[in-house]
Structure I
Amino acid sequence: MLKQKQKENFYMHTKLSHQIVELIGCAATSSLIAEVSTTPKPGLVDCVSNGAHKDMNYRTFMDSAFAISPYFFEMAQLGFGWKHSLQELFLEIRKIGMKAENEMFRATNGVNTHKGLIFSAGILSAASAYIYSRFGMFDIDAMLETCKLMTNDILEEDFKNIDYNHPKTNGERLYIRYGNRGIRGEVQNGFPTVKNIALPALQYYKSLNFNNNLTQIQVLMHLIANTEDTNVLARHNQETLIFVQETAKNFLAQGGVFAEDSLNKLKNMDHLFIEKNISPGGCADLLAITIMLCNLSKEI
């Protein structure tokens, strides 16, 4: 009788695990597709424009999203019921992330479309599964706190170990020059920009039943206005970053996407950003994370 009960419990746990992993993996993948499909996005790849990019387009992003999708499921599966330290979970996630990066580059012929999201959405996938397996719900605050606990100490050590004379990546060079931690800083602090700005905005506009595409553009503008985007800094400098932030703030102050003639304003902004070679790709990644969290919050 006891063995039968144990078998039933194991079956139910396994079934639940598969269901939750499927839900999280789909949420991660659909958020990538929703982000690139949001149109128009100044300086960024969308359905009708390559933005300030010559090596990628909408098809490149779609190929990349489907290529890396299985790895979000794998990370979620790892997080569900994880029994060891959260730091160890992050180290295992990094290994899966490397496989995802290789698959991304294979699918895009060497173009970096989703490296930042493999990192951030991958960590969030594992954290979401971990929290659900413990509490039976997608507690957003707990999920974001888990991202912080998973990564903070290890990433802090990574920053300490940067070779200031020979930085290896754009991220390291920007940290040395500006002290900007980019997506790593966002993750190790529990996604504060998403939690405090983007997610409340997205949930608010959705509650008013605004069009999804317009809502996502509006949230992107909030992100651009409030984020020190490392993609902008990598191509330009602090002065250009401030210009980009002020441009987004002015757009929002005039009513944003819900104002009359907003579409033409966005198109003009897109032309301006392309002309100046500006691509706020870090904010696009945060938009995807925001969409993913919003979708998971519906499952509470």
Structure II
Amino acid sequence: MPTRLAFVGQRVFFELCSLEHTAGDLEPTFLDFRHDADPRPLRAALEALDPDVIWVWRPEIAPPGLLTDLRARRVGYLTEPLPRPGDAPHPDLTQRLDYLRATDPANFDRFVAFDPLIVPTVERHLPVWRSLPIPVADRVYGPPAGDLTVFVGRSSTHRESFLGPVKHDFDVVHVAHGFAGERLIALLRESAIVINLHNEPYPTFENRVPMALAAGALVVSEPLSPTHGLKPAADYVEIRTPWDLWRIIATARRSPEAFAATRAAGRREAERFRASKVFPRVIADLLET
């Protein structure tokens, strides 16, 4: 018998993190839902689908009691950076923790975190079953076909301190919003270089990194924390200053093959994030516990 898996979350953010086609015995469906939306259509869709597993991207979006009496195993996946033990928290992280506190624990059987380093903070509020990085939908994977240098993400003071000099001297495509699904995949496929910068000056791991690697691009990123097994200087290029970024882009433009080995290694490592490999293992473990 197939195992029906229902993903719940904002399609624009999480469609390309989900399993989209049958893998093993999993039959996935994506139900678009966002915070403060009317929950009644979602509840009706879940009752009609009668899934075996419900996977909610950002469990804080589910209103209290929405999922409690459904027969499915219910997973809340934490996608957002949060304060870490020992750090003086950035105000942005404090706000994200406030959002997380709105989660109704009774809605879920298990919680999964994208970052093991936030688990001690989360466990003051919710029990964490395991940690794993955000997967990448299979259709993102493919050969690159372009030479663009791209940054995808909204502007912030921190990001613009890096992007300003390279935008001035090189052709850099900055997409602040509005690209999702096939449009985002097409952009990534046209990219030779994808820049990754943290929204604010605190360490984290953005899911755009494995997504860009899956599409075959060279990733140039601020230090990642955790790295989820990716090695700086081997699988991606690490930068720490705006000058570092400028220098790497200049080198890559002058000698396109300079980072060919890094780019190829990153594409190989991206296979570990492939949704059709990740979800069958995780859901099998879930159903055995």
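No value in this document is a laboratory result; all are computed from the given coordinates. Model, not experiment: these values are computed from the prediction. Cβ atoms are built from the backbone, for glycine too; each structure is taken alone.
From which structure (I, II) was mean count of other Cβ atoms within 10 Å over residues 40-47 calculated, if the value obtained is 24.4? Considering all the candidates, the number was obtained from I.
Could you tell me which structure in I, II was used to calculate semi-axes √(5λ) of the Cα gyration tensor in Å, for residues 192-255 alone as 18, 15, 10? The read-out was computed on structure II.
Here FRET efficiency 1/(1 + (r/R0)^6) of positions 24 and 128 (r between Cβ atoms, R0 = 25 Å, to 0.05) was derived from just one of the structures I, II, and that gives 0.50; the source is II. Given that relative contact order in percent (Cα under 8 Å, 6 or more apart), derived from a single structure, equals 24, which label among I, II identifies that structure? Label of the source structure: I. When Rg and Dmax of the Cα atoms in Å, for residues 72-143 alone is computed for each of I, II, the one that comes out at 13.0, 41 is I.
Given 60, 43, 32 as the derived value for Cα extents along the principal axes in Å, which of the supplied structures I, II does it correspond to? Walk me through the numbers on the way to the answer.
Details: I: 71, 52, 34; II: 60, 43, 32.
Among I, II, the structure yielding 60, 43, 32 for Cα extents along the principal axes in Å is II.
Using the calculated result -9500 for helix-only ellipticity at 222 nm (-39500 (n - 2.57) for each DSSP H run of 4 or more, over all residues; to 500), pick out the matching structure from I, II. Checking each candidate, the match is II. Given a value of 16.5 for mean count of other Cβ atoms within 10 Å over residues 224-231, calculated from one of I, II, which structure does it belong to? That value comes from structure II. Each of structures I, II was scored by FRET efficiency 1/(1 + (r/R0)^6) of positions 104 and 160 (r between Cβ atoms, R0 = 35 Å, to 0.05); the highest score is held by I.
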